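Each structure below appears as structure tokens.
Derivation of every value follows stated rules applied to the coordinates shown; laboratory data play no part. Everything numeric here is computed off the predicted structure, so don't read it as measured data. Cβ atoms are built from the backbone, for glycine too; each structure is taken alone.
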Structure P
Amino acid sequence: MGSSLSVYLLDVAATRALVGSGDTQLLEAIRSSFGDDLARDDDYHSHVIGQGAPTAYEALHAVIHGGPFSENSDHAFQYGYAYDRLCSLTGVFLPNDCFTPHRGGWLSVVDQGLNALGITAVSVETFSHGDPPAPLPYAFTPGCGEWKPDHIAQALEQFEAGKRAVDESGQAPPLEPEVVEAVMQCLEWMRRAQARPGFGVIGFRS
């Protein structure tokens, strides 16, 4: 089996502020409108829930209220998926067919492609190895990371500078077509974010 990315366009600061916000109105709206989704997740994770892991709703409640969180690190994934759900409900899902599914070190390969074009301000591996906002406990799966607006602006400037260098030298970096396609998809995410002040990208690897 491969891995996948879920990538969202949203106001990064506002989304992070949902963690520990105590927004009971949002919590109840999610339970009311997406109860079937929560139930399906509980059914899928029934084994670990039976061993003490929080249900999908309990995890959402903990994320929005800033705790309490299970002391068992094996249960941390539920809080990561709860934060993913918040992002999916408050953000815009971005096309990511170049990354879903993917295997092995593909994210690193794409980062190398970004670097070859002069882009170092953002990294797709961030979505796999970044940390969720505090105080959410770290979980290997889902991985979580973000591209903040200032990093995106810098990355796009780096890309334009790289293009100018290629135009002057007449030599483009030797990249495989699938890497070029993935890099172009990343640039599209960044351009969409830059078009909306304060917006960035939050991604999850699962």
Structure Q
Amino acid sequence: MKGSAGLREHQGGLRERKKEATRRALHEAAMRLTAEHGLGEVTVEAIADAAGVSRRTFSNYFGGKEEALLYGGEQRMRSLLETFEGRPHDESSWTALRASFDIVHEQFGDLDPRWVAQVRLARSHPSVLAWQLAHDAESERVLAGLIAAREGLPSTVLRPRVIAGAFVTALRVASQSWIDERPARPMAEIVAEALTEVAREFR
């Protein structure tokens, strides 16, 4: 029985790794094709073909080409939320958030400079902006819940929402600044500056 359970666990882990590999392949195909042709000229079918999967398989993983394009950023945010949840509870929420960003950035590194022009172009698309804003709103909601739990506060209290909103906004502003700067400073440096500004008292 123990051996059977171990085999099922191994097979489950293997399936998850294969699913993640498929997601990454579709994301990278979406990035590459958008960089080459522009988002308006890229179809879901073309992304699926470039990744070596069917149109149906694409639909099993993503709701549209915009979601596939933004998957890398969503993956980073998911990792950040998981890291934050595991931070020591004697840290303040803001300290834990800054430490979580540093850990995740070290894990993933800066965005590939080859994609800067593509990301700039894509973010000018209303459909991509809509996906991005929806993802940011969901990340902010989840983060507010984690902060409330960390600080032992009811979910209706304003403080967790304000901290979550400030953090997610700082990341978005820093990301856009990194894309717009020429030459670009390291992403981590810009994020650190944005987070410091957010934490500064406004007068």
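Brief remarks follow.
- Comparison of P, Q - label where mean count of other Cβ atoms within 10 Å over residues 65-72 is highest: Q
- Structures P, Q were shown, and relative contact order in percent (Cα under 8 Å, 6 or more apart) at 16 was computed from Q.
- For helix-only ellipticity at 222 nm (-39500 (n - 2.57) for each DSSP H run of 4 or more, over all residues; to 500) computed as -16000, the structure of P, Q it came from: P
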